[in-house]
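Take a look at these structures.
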Structure P
Amino acid sequence: MMHTLGQNGIDISDNAFVRDMALVIEMTKGSIYRSLDLNHITHGLFEALVELQVDPDNSVATEVNQDLLEEYIKLFGDDDDPEIP
C-alpha cells in the first residue's frame, strides 16, 4: 500500500504521514488478530467508535461515531497539525 501511495504522488516520507500510517497498520493488525480469534488492544476501541448495523437482508452498514471520536481527541489532547476540512 505504501509503495502504491508513493507512486501516486503521496509524500510517504512526511513525518505526520508516517505517524498516521502507524495507526492504520496497528488497526489492521487488530482486524487480522480478531479474524484469528486472538485478542488485540484495538478491539475495544473498534467496538466503541464504530456503530454496526446488520439489515434484514444481511447487508452491513458501519458508521464511525464522530462525537465519541472528538471526545477522545479532547481527552488525549490535540497536536499542532492543521485541520483538514
Structure Q
Amino acid sequence: MTADELDKAKQAWLQSRELSRSSDFFIMDRLERSLRLDQTLDYEAKLEKQVAALTPDDVHAALKKHFDPKRLVIVTAGDFAKTASGAN
C-alpha cells in the first residue's frame, strides 16, 4: 500500500464517517453503543484521530501481525464454461 493509496482510503473513510453523523440513525446507534459498551463519545473522536495518523508502515505491521498468508483461502467461483465459450 502506497502512502497515496492510504491517504485516499483514510480520506474516504473519514468523509463517510462525517456524512454518517448527519443521520439520526447513526447518532442513535452511537449513543446506544456507547451506553452498552460503557464508552464515551470521545471514543469516536479518538478512533478517527488514530485512523488519520496511520502510516503505510502501521498498516503493513498490522497485516503481518494479524494475517497469515499460509492460511489465506482464495476461492474462484462462476460458470466458467460460459466465459470459455465467449457467451454472456
Structure R
Amino acid sequence: MAISKREFENAQARMEVLREAGRAVSARHDRRTARVIVMLNTGVQLAFPAQLAEGLAGAAPESMAEIEISPAGLGLHCPRLDADV
C-alpha cells in the first residue's frame, strides 16, 4: 500500500502533536522501589513497577541499568534485555 505525500505529512503532524502532549526525556530504573521512572517534557514524572511491563518482568536490576528513549520519545528500550515498552 503506497502512502501519498499528503498522508505522510498528516502523519508527521499528528506525531508532533502527540510528542508535545508528553514525550519521555529521561528514564531510569530505581532499584530500591523496582520501578521504572520516566520524566516527560511536560515536567510530569511517571513511575511503574517493572514487573508489570512485558519483557521486564523478572529481569535482574542490572539488566535495566540502561534504558533508552525512542527517537519520538514515545517508547523505551532496554538494550540488555532487548525489550521495548
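As an exercise: P(r) over Cα pairs in 5 Å bins from 0, in percent, calculated from one structure in P, Q, R, equals 2, 10, 13, 14, 12, 13, 12, 11, 6, 4, 2, 0. Which structure is it? Source structure for this number: Q. Have a look at P, Q, R and say which one yields 13 for relative contact order in percent (Cα under 8 Å, 6 or more apart), as calculated. Structure P accounts for this read-out.
When you work out distance in nm of label points 7 Å out along Cα→Cβ at positions 24 and 56 for each of the structures P, Q, R, which one comes out largest?
Working: P: 3.9; Q: 4.5; R: 0.7.
By distance in nm of label points 7 Å out along Cα→Cβ at positions 24 and 56, the leading structure of P, Q, R is Q.
Of the structures labelled P, Q, R, one was used to calculate helix-only ellipticity at 222 nm (-39500 (n - 2.57) for each DSSP H run of 4 or more, over all residues; to 500), giving -6500. Name it. Clearly, the read-out refers to R.
None of the figures in this text is laboratory data; all of them are computed from the coordinates on show. All values derive from a computational prediction rather than experimental measurement. Cβ atoms are built from the backbone, for glycine too; each structure is taken alone.
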